[in-house]
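The data blocks that follow each hold one structure.
Here, each number is a calculation from the coordinates, and none is a lab measurement. Not measured: the values here are computed from a predicted model. Cβ atoms are built from the backbone, for glycine too; each structure is taken alone.
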Structure P
Amino acid sequence: MKIYSPFSAGAVVLALSLAGSSGIAPHQELFRFDYTNVLGTSLELKVLAASEADAERAQTAALNEIDREAKILSGYDPASEFSRWMKTSGEPVHVSRELIDVLSLFDQWREKTDGALDASAETVTRVWKQAARENRLPTTQELASAVETVRQRHWSLNAAEQTATHLSAAPLVLNSFAKSYISSNAADSAMKAGDVSGIVINMGGDLVIRGRITEPVGIADPVSDAENSTPLDTLMLHDRAIATSGNYRRGVEIGGRHYSHLIDPRTGQTAEDIISSTVVAQNAADAGALATAFSVMKPADSRKLAASMPGVEFLLVRNNGERLQSAGWKALSVPGARPFLAAAAGGAWDPSMELTISLELARISDGRARRPYVAVWIEDQDKFPIRTLALWYEKPRWLPELKAWFKDDRLRAMAEGSDLSKSLSSATRPAGKYTLKWDGKDNSGKFVKPGKYNVLIEAAREHGTYQLLHEDIDFSGTPKQAQLPGGTEIASASLDYHKAR
């Protein structure tokens with residue numbers, strides 16, 4: 001069991017971020033915007049701008065570009081240009097520059113990765129999903145047939161005429177790097193929208209960082225992937241893109257065993273060796289494509305491909321815990337932001353136990369929505385605040401809307417000096433779903449005593465709806481679970497006090 005240092009990586013990277021911002025013009029200010037259900041995941045947008053009005057214009061420009069390209073590239077919208085093109089067969093169709101770009105990039109990546117990245121991998125994925133529904137493994141014949149379909153040619157492109165001809169009946173999905181491609185174009189649009197000098201777009205764990213911002217980015221631990229878990233590593237990135245792919249948030253269960261959602265389209269087998277793949281690159285589409293491909297390629301092949309591309313760095317985590325990284329990765333990493341082993345004092349919290357808090361935000365519309373302000377914290381039986389686990393907000397002036405959290409000066413002091421909302425590169429999370437963990441430590445990093453504590457979850461919108469959930473749990477070493485009632489802002493929440501992995 002790993003017990004982490006009371007001096008969190010967040011505090012370190014926050015200090016470095018502030019120190020690194022000295023070159024920023026004094027009239028620039030950082031503004032933040034948070035959304036759920038954008039391209040099926042979350043969107044965090046940071047804008048370095050001269051005024052709130054400039055930041056709002058940049059935000060609008062980014063969202064408009066995301067909407068525009070989603071109508072072109074989405075495979076989930078039957079009215080998108082891609083969906084309509086998929087219904088054609090054998091005839092050249094004039095398509096948008098964006099669609100021909102992405103299809104061309106897939107051709108290039110299919111060749112560079114020797115078939116490890118393929119838009120038709122969905123053919124094999126469907127075989128695994130059907131087998132999982134029947135609680136069995138796919139047969140050799142089923143997988144061989146699917147792989148044969150993948151090997152077909154699925155389209156032909158004519159760049160001069162800007163046409164694409166659909167050639168096969170295989171299901172095609174552009175998700176491997178389309179999200180990164182769209183984020184990059186959205187960042188370009190935001191930078192042109194006003195007096196804006198920097199932008200950070202975090203689309204479900206894949207980030208694009210542009211302009212005069214040096215962003216601290218934590219790399220999610222695939223074994224402990226809660227929002228507030230200590231990251232595997234923390235990087236300081238400027239004018240870069242970063243993407244992470246992993247098997248720890250999605251997949252199928254067959255016979256009580258988890259199988260990755262990541263498929264090697266060359267063999268039909270799920271990717272089980274690499275459980276997390278993070279890539280830093282100058283180009284967002286490159287980062288997204290390589291993060292997916294490196295999850296299924298052999299590490300030696302991944303290292304060779306990365307070395308052939310200037311500016312590409314990577315971190316791979318194998319299922320045995322081994323970390324493999326490129327030669328230049330260390331230069332991006334924040335020194336000293338590492339966990340260490342520690343033991344609990346006698347009569348304190350059992351360090352083999354932890355609390356997992358799972359919450360899902362209510363969906364207030366079919367489209368995207370601003371994320372409510374959320375605070376999650378622990379109090380003892382005397383209502384004394386012990387630990388703030390999460391504080392998500394955009395504008396500090398609206399923090400009083402979190403009435404229960406804000407009323408106590410001690411709680412606010414606990415959040416000061418801690419980076420509770422730093423950027424995190426991780427496998428894509430489902431829209432509106434979050435996980436937090438409590439390791440039994442107070443805000444100073446000391447283990448608390450066993451006994452009853454109150455878990456509080458508060459959500460509020462600016463002058464809007466409000467919800468407060470709370471549950472007493474006895475943390476004395478015996479596993480316990482609790483389901484909290486849903487409401488206007490938090491659709492559901494569950495608590496699981498259990499043995500840590």
Structure Q
Amino acid sequence: MGVIKRQGIKQSIVNYAGVFLAAFSTIFIYSRDQELYGAARFVIDTAFILSPFILLGATSVAIRYFPVFKDEKNGHNGLLSILGLQYLVGGLIVLAILFLFKDTIFDIYEDKPDLYTNQFFKIAILALIIGLFNLLYSYTSNFKRIVIPSIFLNLIKLSLPILILLCYFEYVPFSFLVNGILGTYILALIGISVYLSHLGQLKLHFKFDIVDKPLMKGMSSFAMFSLLSGMGSMLAFRIDSLMVSTLIDFTNNGVYNIALFIGNAIAIPTTAILQIASPIVAEAINKKDIPQVDALYNKSSLNLLIFGVLLFALVMASIIDLFHLMPGDDFDIYSGYYIVMAIGLAKLVDMATSINSQIINYSKYYRFNVVAILLMAVINIILNLVLIPKFQVIGAAMATFLSLTLYNLIKLIFIYLKFSIQPFSAQTLWVLGIGALSFGLAYLIPDMGHPIANLLLKSIVIASIYLTLTLKLEVSEDINEMWQQLLRKMGFE
């Protein structure tokens with residue numbers, strides 16, 4: 001866990017800085033104009049939904065086959081060039097399909113204002129940029145350097161609130177907001193390209209001597225299934241924004257995404273751990289070292305759950321006070337509360353099952369991951385169609401919770417049947433018990449008369465009880481080791 005902890009901690013710091021900025025923006029900026037924010041999220045999320053079709057599975061190929069192509073002196077045998085060609089083919093196909101069906105797409109959104117629908121082709125360009133950025137981001141993770149790329153990934157959290165304010169105060173039109181989003185991702189793409197070049201790994205050449213027919217067949221098959229997996233993932237995790245916008249309106253999409261952000265904040269440590277763990281899982285499975293996979297599975301699950309339960313308790317104890325801090329009186333607090341709860345629980349399940357997708361995806365059973373994610377996508381879409389008309393935005397959150405929980409349960413059972421490993425232990429129950437106790441005691445605290453006072457007092461109580469019990473009971477060796485290292489650096493030992 002050495003390199004995972006170091007890079008994971010550094011990336012978590014970057015991500016938490018981004019979350020702090022995004023949290024401030026969500027509470028004090030995005031809530032000012034929920035329709036405007038909902039429209040902006042629609043642009044970004046639609047571009048992300050298109051990106052798997054552009055990449056054709058290239059991001060997964062970049063990690064799965066890097067050990068095969070790895071050759072520092074020979075530019076890793078042209079792997080990056082192969083991935084680039086894959087991206088170009090996918091991009092041309094997506095652009096052609098969008099152009100052919102543009103009239104049908106316009107008919108679907110004919111009831112939306114022209115200032116939104118006129119940005120259609122900019123969304124396509126944004127999808128191309130995001131796709132290439134994600135490709136280079138995945139490729140860079142092979143060198144166990146994810147901190148600097150994470151900074152570029154978080155640039156949108158800095159630019160979007162500025163763009164929203166400029167548009168809200170009518171200094172710029174909505175088209176400028178979309179152009180600003182485009183510019184942010186272009187800057188991120190340039191940044192990660194320069195960083196990859198700085199590492200000496202931006203090596204493009206077209207001598208594919210290592211690629212024989214069996215390897216090409218294996219890569220093509222893996223890419224196809226990865227495409228289906230990526231497509232299912234986007235439809236499963238980002239379709240809510242598109243469906244809320246389509247079935248209701250942009251204002252409700254703004255409410256949903258504000259609450260969604262708060263719920264998703266619980267899973268911040270997941271990105272760092274999974275990103276750096278993926279190449280290690282791929283290499284261990286390639287060597288058939290199942291004990292190493294098992295150890296990583298257990299440690300990742302426990303450590304992610306420790307962070308997740310703490311954050312869930314903090315968020316749920318303070319969420320109403322957070323909503324009261326938002327400017328204006330038009331935010332739907334009732335809907336926001338239950339959206340945060342549903343999304344938070346879904347993320348806890350996802351964190352508890354940790355690297356289950358990676359274990360399946362980088363094994364010979366990777367095809368099952370496609371079946372599972374596509375099943376989840378179908379279930380999520382059906383649940384959205386059923387629950388959104390009945391429960392409005394809360395229905396979208398319910399659909400996410402139900403589909404994500406079922407998805408992880410299916411993968412959990414599959415991994416146990418095929419590898420005889422599972423991520424849970426007695427420590428798992430200790431974490432849940434400590435979290436419930438901490439939240440319960442904080443819940444008994446009377447109203448202090450001001451949202452900030454309530455928020456601070458409850459957070460201090462929960463964090464103090466939770467961290468003290470977790471460390472004293474030595475629930476996780478890794479967490480205790482990190483704590484001791486922190487004390488030593490601060491000069492307390």
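State the single structure among P, Q that was used to calculate helix-only ellipticity at 222 nm (-39500 (n - 2.57) for each DSSP H run of 4 or more, over all residues; to 500), giving -27000. Going label by label, the one that fits is Q.
Given a computed value of 2.3 for distance in nm of label points 7 Å out along Cα→Cβ at positions 108 and 316, which structure among P, Q does it belong to? Corresponding structure: P.
Which one of P, Q has distance in nm of label points 7 Å out along Cα→Cβ at positions 28 and 100, as calculated from the coordinates, equal to 5.0? Value 5.0 for distance in nm of label points 7 Å out along Cα→Cβ at positions 28 and 100 corresponds to Q out of P, Q.
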